[in-house]
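Given below, in the form of structure tokens, are the structures.
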Structure I
Amino acid sequence: MRCPFCSHDDAKVVDSRSSKDGEAIRRRRECLHCGRRYTTYERIEEVAQMVIKKDGRREVFDRWKLKAGILKAVEKRPVSLEQVEALIDEVEKALFGATEHEVTTVSIGEAIMEKLKTLDEVAYVRFASVYRQFKDLNEFMNELKGMLT
């Protein structure tokens, strides 16, 4: 494991514990070179989960791509990284069940928006504005009116 600060590859595990849902192991590590600490998560890798894009292409589900989009939506909002991780975990569990290994980007986007709506309304509006690609102000206002009713 490379240190995200200095890229050195020697670290020691300072603390290790199961995540709340038992689906991952959280490890606190300390770099033996620079002394800084960082967190890693260990998960079981299962069958490749595929995403069907709007144009019909298929690509491997990328959790980090999804996380980046959500982090942009929650930027400067009172939403913790743990809440973002939990949100992604819930969506993954709901969409990629025991038998489902392919989902559409539409399903993923709608599931994320549903969770964000209850977590933080401003983050929801930010995510929706990018995801739904509103064509004009009227479409955007209709979405906001729907939230207020």
Structure II
Amino acid sequence: MTTATRQILLRANATFLLAASAGGFASDVRGIFFGLGPVAHVVAEAPYAGIGFIEAHGLAFILGILMWRAQPARGWHLAAVAIHVLLGTANLVFWQLFIAADMLVVGYVTTALHGLFVVLQMSAAISARVPDSAPVHAGPISSGYR
């Protein structure tokens, strides 16, 4: 996989994280604070449980920003793998949430994309060869970062 292709993959990864987390965050706010939408059914009995929704989608948005600015270095691809293993596994472990909120399509699409990005980012990490003498680190966030 070329450096340019790996950069495109990181940007695609970022786009997914930014879009999904923004949509999730908006749905969270509607449900938690206004009692509207599918999340409202889930948090009606325990409104303070909404903190997990807000934190997860907020952090995914921040990670999306970092992935957008990341250089196509092995460390960043491995970080992306870890992000999607965590988020995809959380979707699977808490699958009942998608059922309770009547959001199965969202669950199927986001979980499948998390799995796809695990495979693609792992492939990119493997193809980003590090010379034996090179120090191993994620690399700068962007070429202009100091």
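What follows is calculated from the coordinates using simple rules that are stated; it is not laboratory data. Predicted model only: the values in this text are computed from it and were never measured.
Quick notes on this structure:
- Comparison across structures I, II (criterion: relative contact order in percent (Cα under 8 Å, 6 or more apart)) gives the highest value for II.
- With helix-only ellipticity at 222 nm (-39500 (n - 2.57) for each DSSP H run of 4 or more, over all residues; to 500) derived as -13500, matching label from I, II: I
- Label whose coordinates, when percent of Cα pairs over 26 Å apart is calculated, return 40 (choices I, II): I
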